[in-house]
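What follows is a set of structures for review.
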Structure 1
Amino acid sequence: MAEFEKSGLSHRQSDARTAGRAAIDEGLRTYMIRVYNYMAIGLAVTGGVAYAAFASGIYQQIAATSFIWVVMLAPLGMVFFLSARIGKMSVSGAQMAFWTFAALMGLSLASIFHVYAHESIARVFFITAAAFGGLSLYGYTTKKDLSGWRSFLIMGLFGIIIAMVVNIFLASSALQFAISVIGVLVFSGLTAYDTQRIKEIYYVGDGAAVMGKKAIMGALSLYLDFINLFMMLLMLFGNRE
């Protein structure tokens, strides 16, 4: 009888652990879908605003004034604002800030429709989407700890920024090519790394409101990875008009 009771207890514990893992997996799936949905809507807002600003001539009018510098720097300011203030914001407030950021980014990216052929923009976008999907899937499913990549990716990111500033004055096509190639590698790595990091953040727990804001910040990270990967690939493969 004792053996039977021990066996029954063991089975119940095993069932409880299985149910717990299933609940975590379902919760993680829901959380990641929320992150990807925010990111996808943000990209749609950016693309819509970018094309509308170019097609209507609004961007061209802004580009002819010094206000263009405000437009170019505003998305960066919104990233810092969200990062610093999201802890004190409501989920709806954080969502509005993210949509505002996406719209400002769209306005600043409207210039690509003036520089590149529209067909090549669409082609590179789909290439980016396919690459991003594969890299993010790898980051989500791999058992390998990608945290060791962080220092190299951050150094690469700062190197790209410095090289881009230097190239403003040099206007070197060779340096621009090198920046684009290294940029593709860096943002590919960041896509996989950030996906794993966002996944791990879920297991920390917290309340529904905190998890909602974490999903928005996760979407912001992946959105930036996607946009930067797209721009690097566009500089490599885009057909200039």
Structure 2
Amino acid sequence: MIRGILFDLDGTLIALRADGSAFRREASAELRRSGFQVDDISHISGRNYVQDLLDMARSQIDQGLVKDDFSKVKERTYRALDSLEMGWIEGSHPLPGAMDALSAIRASRGDSVKLAILTNSGRPATRYAMERFGFGKYLDRTFTRDDLPVMKPRPEGVKAALKVLSVTPEEAVFVGDSRVDILAAKGAGVRMVSVPTGGYDLATLRKDGPDHEVSSLAELDGLLATLR
């Protein structure tokens, strides 16, 4: 029985003209200012996410290469990213069918299911989107990078969110538009529903093996009705 549904935000519920390269450059610049060897990090094959940069920063602290408090390093990096996100979020808008999908799920399932956002975005941008577009009336919780131990594609954030919601991985579904969503969900043992509303088409998303797919959010409630 499905008792919890986690939604990505950017590219899944809202259209956001975010620049992933700029995001990584800003994180790299902040870490470099703190004395980390970011050039070595940013060119390692397969390490393409902000969380990878933070993982390497922690490693450099643990090795004694940089003397700093990792929690403070992470906070400074996140605040640097907030400024970018707040510029992008002002030009965002709900994706077609997003509000209808949330409304339909809530209407058909009532309080028997927990609905939550789980996003790599920070609190300021996420709060702005929730208040501006009114998603909050359908949601039980919102989990940003500031609320979780790590960012996607690491799965620990998904596990932490489910613990707060009192939902087991077997009872949960993650709905998202990107490969980081798929990797995080699969790593946490959660069923993944991919939707090509962001920067990836279904053919690309299938390469990472989502459990289910829908061509649009309008199909989501119908798919959920078939899942146990």
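Each reported figure results from applying straightforward, stated rules to the coordinates on display, with no laboratory input. As the structure is a computational prediction, the values presented were derived from the model and not from experiment. Cβ atoms are built from the backbone, for glycine too; each structure is taken alone.
Upon calculation of percent of Cα pairs over 32 Å apart from the atomic coordinates, which of the structures 1, 2 produces 29?
1
Please compute distance in nm of label points 7 Å out along Cα→Cβ at positions 83 and 163 for structures 1, 2 and give me the label with the greatest value.
Max of distance in nm of label points 7 Å out along Cα→Cβ at positions 83 and 163: 2.
So if we calculate distance in nm of label points 7 Å out along Cα→Cβ at positions 35 and 179 for every structure here (1, 2), which label has the highest result?
Top value of distance in nm of label points 7 Å out along Cα→Cβ at positions 35 and 179, among 1, 2, belongs to structure 2.
For relative contact order in percent (Cα under 8 Å, 6 or more apart), which of 1, 2 scores largest?
Checked 1, 2; max of relative contact order in percent (Cα under 8 Å, 6 or more apart) sits with 1.
One of 1, 2 was used to compute FRET efficiency 1/(1 + (r/R0)^6) of positions 75 and 195 (r between Cβ atoms, R0 = 35 Å, to 0.05), and the result was 0.95. Which label is that?
1
Let me ask something else about it. Match the computed value -30000 of helix-only ellipticity at 222 nm (-39500 (n - 2.57) for each DSSP H run of 4 or more, over all residues; to 500) to one of the structures 1, 2, and report its label.
1
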